[in-house]
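Structures incoming, each one as C-alpha cells.
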Structure I
Amino acid sequence: MTDPSSPASSTTSNESWREWLLTAEPHSRNQARLGRAYVTWRRFSENRLAVAGLLIILALVLVAVFADLLAPRSATIGDLAGARLLPPGSPGFLLGTDDQGRDILSRLLIGSRITLAVVALVAIIAAPVGLLIGTVSGFAGGYVDAVLMRITDIFLAFPKLILALAFVAALGPGIENAVIAIALTSWPPYARLARAETLGVRNSDYIAAVRLMGASPTRIVLRHIMPMCLSSLIVRVTLDMAGIILTAAGLGFLGLGAQPPLPEWGTMIASGRRFILDQWWVATMPGIAILIVSLGFNLLGDGLRDALDPRGAGR
C-alpha cells in the first residue's frame, strides 16, 4: 500500500488535481471557473517579466500596509539643526534627508500609502463608470449611443493631465479632489473599450437566446454583457495605473494634489527641485520610486493581457 505522505502519493495527488482542473467536461460551474483560473495562472506564470511586475506590486501593497513598522523615523517631523540635506548612506539615514531634515526613506514608505490609495480609488470610481456607459451605449444603440459617445469624445479631446488640472482648479487643491479629478478624466477609454466589446456580442446567438427567455435589457447588460467585458477592462485598468500614478504625481508637483507635509511622491519631487544640482537625492529618490512602481504595473498589465487574451499575445 502506498504511504499517503510519500512523494509518489503527493505527485499522484497533484496530477489528479491538475486533470480535474483541465478536464474538457467540467461537472459544475465552480470546476469550470477554477479550471479557467488555473489555465490563466499557468500562462501568466510563464512570463517572467509579468511575475516580476506582480512581485513589485505585491511589495508595494506590503510596504503600504506595514509602513508604520518599516519606517525608521517620522515622515513629517525632521531635524533642521542636525540632519538637513544629509546624503544617502549617512548614519541613520539610508536614503538621506530633505531640506527640512526629514528622513527620505520614511517619507517614501509612508507615501506609498497615498500612491496605492489614489490608484485604488481611481480604479474603483472610473472603471465601473466607464464599463456601465460603454455597455449601455453599445447595447442600446441609436440616439443613446450617439449621445453617450459624443460626451465621451469631449473628454477624450483633451489631454488627461490638462483636463485633470482644470477639474482640480475648479474643486480646489487636495488629495481627495485630485482623486476625483483623475477619475473624471480616466473613464472615457474604458467606455470605448466596453462599447467595442458589447458591439461584438450584442447580436450573437447567446444574447438572442437570453432575449427569447424573457430577460430584460437591464439584466442582459448587467448579467451577461458586463462579465464578458471584464477581462479586457482589467487589462486596460492595470496598464493605465502607471499613467494614473504619473498624473497624481504631476498634480502634486504643481501643488494641486496632496499638500505638505503629506509625503506624496510628486510633492517630494517638487520640494527637491531646488536642490537638484547639489543635493540630487532629494528629488531623485521619489522619482525612482515612481519609476519602479509604474514599471511594475506596466509589466503586470502586459502579462495579464497575454494571459487573459492569448490571441493578442505578440501583437
Structure II
Amino acid sequence: MNKPLIYSAPMAGITDKPFRLILRKFTSQPVYTEMIGIATLFFNHPQTRKMIQISDEKNLIVQLVGIEEKYMVSAAKEAVFYGAKGIDINMGCPVKKLITNGSGASLMKNKEAACRLVEAVKKAVDIPVSVKTRTGWDEKSVNVLDFALALESAGADRVTIHGRTKAQGYAGDVNYDLIRAVKEQLHIPVIANGNIVDKETADFVFNQTKADGLMVGRGLLGRPWALNEMGETPFDSFLLSDLVLEHLDLMLSYYGMHGLMVARKHLAWYASGMEGKALFCNQVYAEKEVDKVQKIIKDFFNTKIRYQEKETR
C-alpha cells in the first residue's frame, strides 16, 4: 500500500492565512482553511469576507460550516471563484453555537440534511467536495459507517473522520478500528484524524486504519515542520527564530497591530517544552512594541532545528 497523503487540519482561529503560509513552507499537499461560516459570508461580514480572499494561495481546500443550502451553495461558488481546489463541509465541530443551529456535528443526527448539503454543492461546483465528521454524537449513537455511506451516495468525493464522538470533544481514546471499518466499506478515499502528532503516531494510525490519508491538527501547533517530518522531502536546517519572526511578520501584515495579540498563542506553542517558556510568554504578552517583541523572539528562539531523514519512511 502506498504511503498516505498528510493533510493539515482546518482549525478555527488557527489555520488563518499567516499560519497557512508557514505550513506551505513544509508541504506541497493540500492545506485547509479554518472553517468559514456560510451565513456570515452570505451577509458580507467583514471578517468572514476577508477569510475567503485566497486567490494568492495554491492547493487550498476551503472548509465551510452551516446548515442552509442556499448559503452553502453561494459560499462554495465563491470559494471556486477565488481559486479553491476543494470544498470541505464541516460535520464534526462540537462547538455549542454550531450545535445549536443544527450545523457542525449536529448534522450526524440529521443524515438527510447532511446529504442534501453535499448534493447541492456537488451540483453547484466542479471541484471535489469532501466532508469532515466524527464517529457519532456519543457512545450510544456511533453511526459514522452508515453516515459515511450515505455521504458517498450523495456524491462526496472524500470523507475525513475524527475518531472521537461529539461528546468526547478532543479528549479520550480515538477509535481507529472504526475508521478502518469505514475505509473497508467505502469506495471513496477515507482520511484518518485524531492524535496524530509526529511520524511515529502517523505511522501507527496509518497501519491501524489503512486510510488513504492522514490529517494532522494540534500536532502542528508550534511545530509546522511536522508535516514534512511525517512523509515528504527533507528540508534544510533553519533557525527557529527566523521562522517565528516570519510568522509574526505575516500576522502583522494580515491583522495590522492586532497581529501582536493574535500571535501570542502561536508564540506560546512555539515555546512549548522549552526552558524559560513562562518568562518568555510573560514578556511577549506584556510588550506592545513590535521591535521589542522581535528582539525577545530572536533571543529566545536562537535554536537550530535540523531534519534527520529516517531510514524507513
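For FRET efficiency 1/(1 + (r/R0)^6) of positions 83 and 211 (r between Cβ atoms, R0 = 41 Å, to 0.05), which structure out of I, II has the highest calculated value? Evaluating FRET efficiency 1/(1 + (r/R0)^6) of positions 83 and 211 (r between Cβ atoms, R0 = 41 Å, to 0.05) on every structure, the highest lands on II.
Work out which structure the value 1.25 belongs to, where Rg/Rh (Cα atoms, Kirkwood Rh), for residues 171-282 alone was derived from one of I, II. This figure was derived from I. Figure out for me which of the structures I, II the number 42, 31, 14 belongs to, where semi-axes √(5λ) of the Cα gyration tensor in Å was derived from the coordinates. Derived from I, not from the others. Source structure of the calculated read-out (helix-only ellipticity at 222 nm (-39500 (n - 2.57) for each DSSP H run of 4 or more, over all residues; to 500), -23500) within I, II: I.
For the read-out relative contact order in percent (Cα under 8 Å, 6 or more apart), a value of 22 was computed from one structure; give its label from I, II. Value 22 for relative contact order in percent (Cα under 8 Å, 6 or more apart) corresponds to I out of I, II. Which structure, out of I, II, was FRET efficiency 1/(1 + (r/R0)^6) of positions 123 and 291 (r between Cβ atoms, R0 = 41 Å, to 0.05) calculated from, if the result is 1.00? Label of the source structure: I.
Since every read-out is calculated from the coordinates, none of them should be taken as a lab result. Every value quoted in this text rests on a predicted model; they were computed, and no experiment measured them. Cβ atoms are built from the backbone, for glycine too; each structure is taken alone.
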